[in-house]
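Scrolling down, you'll hit the structures one after another.
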Structure I
Amino acid sequence: MVAASSKGIGFAVAKLLAEEGCRVSICGRNEETLEAAADLIGPETRSYVVDVTDNDDLTWWVEQTRQDLGPVSILVTNTGGPPAGTHDQMSDDQWQSGFDSTLLNVVRMVRLVQPEMVDAGWGRIVHITSLVAKEPNRLLPISSTLRSGLMALTRLQATDLAPHGITVNGVLPGNTMTDRQRHLAEIRGEREGISVDEALEKAGKEVPIGRLAHPDEIAAAVVFLCSTAASYITGTSLLVDGGLTKGFG
């Protein structure tokens, strides 16, 4: 199961998992986009229209996936980013929406698939978050706060589930060429008086590798953590950021 996977990093993860032989369940809010994504991912892919902030939708998605594809052995949580702006610009509603879409839904998804993974004695859970979990960004206060909390949740889940053969890890992408990155470039462009393309180019030059990431590069790290080869890795939050983050942690 790969959440929010009709495009961007989620789509890249779902496609690579399918190439590795997995039967994949994808979800998103737009049926047309989902169906197109499923066609590209592979014939054993199933798509479901789901709002990941809605608990009933998540419960339905898990139940339908079990019926259509069998027990869930891999869960990749993934969400869009909360709104951008300085912390004093964010309303209570925006904070609450960010909590529901970035953290609470992860709690719910893991809770829904955990019992069958425990029964099977095997499972892989990977949370796709962001480098702002380790290096807060002043224009992403909600994301920075909640994704730091998700790092703690990842470690707690990993500790509790490790005795059952289940690993739980996070992948923290850096600046990646997605719709979200283009939206942030629009904000940066307006602030600095430059075009969106110039803002994207500037963002790429700030990365030590010298460019933005491609979603496939993030997906490769996620899929490795879902593999048997990664059986002794759990509780980690892996930066995949081209060397952008400055801290040691």
Structure II
Amino acid sequence: MAKLEVRGIRGGYGDVTVLKDVSLEVHDREVVALVGANGAGKSTLLRTISGLLRPTAGEIHFAGARIDHAAPHHVVELGFVQVPEGKQLFPQMTVEENLLVGAMCPRARGDRQQSLEEIYGLFGEIADKRKRQAGSLSGGEQQMVAVGRALMARPTILAMDEPSLGLAPVVVDRLFDVLTRIRQGGLTILIIEQNVQQALEMADRGYVMESGHVVLQGAGRELLDNEHLKTHYLGV
């Protein structure tokens, strides 16, 4: 049974329809990659699942509940937690204060200290900078804080919107190493990623979006061998 099921979702911004009958599933302990060109509708879909946008048609089911018209805080409380594109930290607050923001929902408050220790164990780079302002960190370190903040909410699905955007290749490799460790721990991950090769290599399954539609889906490795994807996204 799917942990997250999106059925025939349509929606967008005002009168502009971006998503056109999009359907996908994410199963327990899977890594699912959502890839495609800029403007394909990937981030819009993630915002719709998160409750930040309301669909005009279709249904979204998560954790046994229908959430397509649920408030964002309710979606988080159910366990669907998003790492937004662009990090969106509080730059004047310390690293640790930013992390603790992630543990404000009731499901996570009681585990705050344990969660902090786990985050610092995953991201040693920010452990010794916990009292520094988040805005003073490098882009890679800020992304680590953003991922850590989401993990502080004790998600059952971690959704990530372009986590490698703007990061140096060595930092991207480090981030994907941590994601691999997280998935080995059993966490379900839904990732939107511009680095198609790296995302699909890690993913159990993938979906390719174009112009608001899902045009390809399948096992991550199988999609990497797809001629359309090779030509349009991998430059092969």
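A value of 1.32 was derived for Cα Rg over 2.2 N^0.38 Å, for residues 63-110 alone; which structure in I, II was it taken from?
II
Can you tell which of I, II yields 3.6 when distance in nm of label points 7 Å out along Cα→Cβ at positions 119 and 151 is derived from it?
I
Looking just at mean count of other Cβ atoms within 10 Å over residues 87-94, which of the labels I, II belongs to the structure with the highest value?
The structure with the largest value is II.
When you work out mean projected area of the Cα convex hull in nm² for each of the structures I, II, which one comes out largest?
Top value of mean projected area of the Cα convex hull in nm² goes to structure I.
Kindly point out which one of I, II the value -15000 was derived from, the read-out being helix-only ellipticity at 222 nm (-39500 (n - 2.57) for each DSSP H run of 4 or more, over all residues; to 500).
Only structure I yields this read-out.
Ranked on distance in nm of label points 7 Å out along Cα→Cβ at positions 47 and 183, which label among I, II comes first with the largest value?
II
Matching task: 19 is the computed value of relative contact order in percent (Cα under 8 Å, 6 or more apart). Pick the structure from I, II.
Working through the options, I get structure I.
When mean count of other Cβ atoms within 10 Å over residues 103-110 is computed for each of I, II, which one produces 15.0?
Computed on structure II.
Read-outs throughout are calculated quantities, based only on the coordinates presented, and are distinct from any laboratory measurement. Quick caveat: nothing in here was measured; it's all calculated off a predicted structure. Cβ atoms are built from the backbone, for glycine too; each structure is taken alone.
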